[in-house]
Structure P
Amino acid sequence: MKKRKNLYSLGFSVGEDNRYLFLHSDSVESSKVFYFTHENKNIKQVTDFRQGHKYEVSVYQNRLFILTNKDDAKNFKIMECELENTNEENWIEYMPYESSIYIEGMVILKDYLILSVKKNGNSYIWVIPHELKKKNYWIDAEGEIINLSLMRLFYNSNIIFYCQTSLKTPVTCHRLNLDTREGNIIRVKEIPNFDSSLYRVERIYTKENKVPMSLIYRKDMFQKDGSNPIYLYGYGSYGITIDPTFRASILPLLNRGFVYAIAHVRGGSFLGYEWFEEGKMLKKMNTFQDFIACAEHLKQENYGDKITIEGRSAGGLLVGAAVTMRPDLFHCVIAGVPFVDVMNTMCDPSIPLTIPEWEQWGNPNEKKYYDYILQYSPYDNVRKEKYPHILALAGLNDPRVAYWEPAKWIAKLREFNENPKSMLLLKTEMQQGHFGQADRYGYLKELAFDYSFVIYSQTI
């Protein structure tokens, strides 16, 4: 693919000690990083550009710490160098690379290096003292599903704040002394009338490819005979992970007997960066096949029937592709601002976001990508079939997924649909963009509409 400047976006950040300013020029595949100080405004590039090299940096005293995928470190590793010699050939390994640990980010404190890491889909915090005599350690939590995230850090302090949550654990904020490892809970988000003991959380895997799913349901309403309705959520693009965090918004479904599941399909980075790479470009079909496999597994293992699927934006593409491939498998579809006209959008470089997306989906102006995208583009694969109930949601002012994509898709589905009972609805909000209603009550009204559609569809 010909390299184009349009593939890159520019951002900036300030070093943790407030001495250095960094400029980041990033695409999906590659990075460039520049730095300067208030005293010395001569901008320097950290290292020469190399296609496929992704990295980010932090400064500690007179050394540079680099989070990098150098040397085929798919899940990233930490290297370091002197500030006087920052070219890549001068980097040395700070710690041995561990392929089972995906390093998502790093923060430098005066006495510690703090890493946000994933292992087997769980999120942890890794604390590494600068003083080599001290042992490093992981901040952990109880439970089958663990989600820890950094909340507030101060460069000159050894006190950090972090949050813990799970599908049945409301956000719980902790204070921790990194020196003594003593900590306490400082806040638990209050959820009125919520009793976590009523719910069960599971992590299950499909038999083929071992695709993870995170599940929650009410124990007193669950029958392992396939009679519960299922609500399956997915995204699976850009390496974005849909973590199994607490969602008060799904309680109305759980309290009506739904089994709620998140499919952690390839294209996201739930199991590491390679999990993301296995679901993009000429491997994008893996994302949709994983999602279909998750739905099939839930049925086969008698978790329920009448499967509702939901996805937004690229997740809307996911559910759109899945329902055109297997319309018989699903009962109801919620497609929020769905990217369902992939071929036409990706062929048009005049659309502002098209060119940067070529490193995610491929450029269909090249035949190999044209042929591949044509296999899954939902609009292009609508055929005569019995389709389930579908609600497509659009925003008139959406700059990412234009309103005409779901409009065209629903119109074509109505033309080819052979199921006289299915509802195929398009709801276009005239004053909103890609992310729906900004105010709380507007969001709740939208959610109530969606759930009304889902619950009513269960009666048809």
Structure Q
Amino acid sequence: MQAIILAGGKGTRLAERLHGRPKPLIDVLGVPLLERQLDALAGQGIDNVVVLVNHAADQIEVFFAARPPVPRAKLIDDGAPRGTAGAALACLEALEDRFLVVYGDTLFDIDIAAMMAEHEASNADISLLLHPNDHPADSDLVEIDGDGWVTAFHSYPHPPEADLRNLVNAAFYICERSALQPWRESPTPLDFAKDLFPRMLAQGARIRGYSSFEYIKDLGTPKRLDKVERHLASGVVERARLTAMQRVVFLDRDGVINVQRDYVRTPDDFELIPGAVEAIRMLNDAEFRVVVVTNQPVIARGEADFDAVQRIHARMESLLGAGGAYIDALYLCPHHPDAGFSGEVAALKGPCECRKPATGLFEQAATAMKIDFAASWMVGDSTSDIEAGRRMNLQTVLVETGTGGLDNKWAVQPSHRAANLLAAARLICASAMKLDITQGSST
């Protein structure tokens, strides 16, 4: 595997911390960022690295001369600034048939082999690392279909009325050189996210979104640099690895996150319950993975198709993102056991393994992350939610919003009760803090 690092940036916004150095050499807890990137790549067996330099290229040359050699490292000065894609296209002949693109202002801890396996299995031209963040309004967002293929790119700034999923382009790409070859003569400057990828998509390129909660952040401002350093020092980066056990709070949707009003069939039917944003942001800050597990029989009943439900979830994620909150994943059951509805989808009628209290949605989540079920929770407003949580050996919280447990479908008692999602989040975070203190004192 070959990686190219786009290391030509000036780092204007970081000038007060750079002291004349180029951005890739910014100090991150006493270690230059470029050093951390090379170590992260080497840790996964990648020593074939092309570093594209421009601004203060001589300092990066000195940096390489002073450190232990990277066996197959090559520095290429791409001359005048060409943009991220323009720089890569200009040196395409020096690149292998498949390569990884790394931006020179990001700190990452990504299981590249796992991303590569999905890229190869899908036969994609390009694979993009996607993740949610707490500031989607000023991020480049990506739309994907139900199978993970990119359908649209949305560069910021976004229209105020736009409802978009919080799927942020994390600027970490696996590329097939053959897919980029036809674009070599494109005018520059040319950016990957804003220019090249949208044009490639319009011409039929197979671009895949690889969604992951793993750690990757740009540190292009002093505030972001400070945050990354705090995350490194406190272990946040390591705890976000695919190999690390994750604490999860599973949330039902209707009646927990949003107001229960019959069925939600359109985005206009969706209204957040007061306190939901603060609650989910609190869980994010406490390093819980927030996973929505929701029965959506409107699809089987023919009252809303998959695209409509996608738009509803885009509304939800936009409203949460505006308040600095995000969900890590969402799994839905589209089935309904009973027939007799006009417009129903016959293929989705009947019993299934995913409609709560069945546990299929939780099992889907468990294939995507290593879940510490003993330290994880289920928050719901129905006895079906609580029964599903019980079957998965989760701690459960029944909220008084929505049905408030009055559906009486299952004779089950929750571990806890709370007035609403915000009260549940406070309970969960307090319990986790108490557990962390207890475990810390016993070691």
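No value in this document is a laboratory result; all are computed from the given coordinates. Here the structure is a predicted model, which is why all the values come from computation and not from measurement. Cβ atoms are built from the backbone, for glycine too; each structure is taken alone.
Taking 4.1 as the value of distance in nm of label points 7 Å out along Cα→Cβ at positions 26 and 362 derived from one of the structures shown (P, Q), identify that structure.
Structure Q accounts for this read-out.
Can you spot which of P, Q the value 4.8 was calculated from, given it is distance in nm of label points 7 Å out along Cα→Cβ at positions 234 and 338?
Matching structure: Q.
Can you tell which of P, Q yields -9000 when helix-only ellipticity at 222 nm (-39500 (n - 2.57) for each DSSP H run of 4 or more, over all residues; to 500) is derived from it?
Source structure: Q.
Here FRET efficiency 1/(1 + (r/R0)^6) of positions 10 and 434 (r between Cβ atoms, R0 = 30 Å, to 0.05) was calculated and came to 0.90; which of the structures P, Q was it taken from?
The read-out comes from structure P.
For which of the structures P, Q does the calculation of Cα extents along the principal axes in Å return 71, 56, 37?
Q
Ranked by relative contact order in percent (Cα under 8 Å, 6 or more apart), which of P, Q sits at the highest value?
Looking at the calculated values, the largest one is Q.
Given a computed value of 3.5 for distance in nm of label points 7 Å out along Cα→Cβ at positions 42 and 138, which structure among P, Q does it belong to?
It was calculated from structure Q.
7, 30, 32, 21, 9, 2, 0 is what came out when P(r) over Cα pairs in 10 Å bins from 0, in percent, for residues 98-329 alone was calculated for one structure; which of P, Q is it?
This value belongs to structure P.
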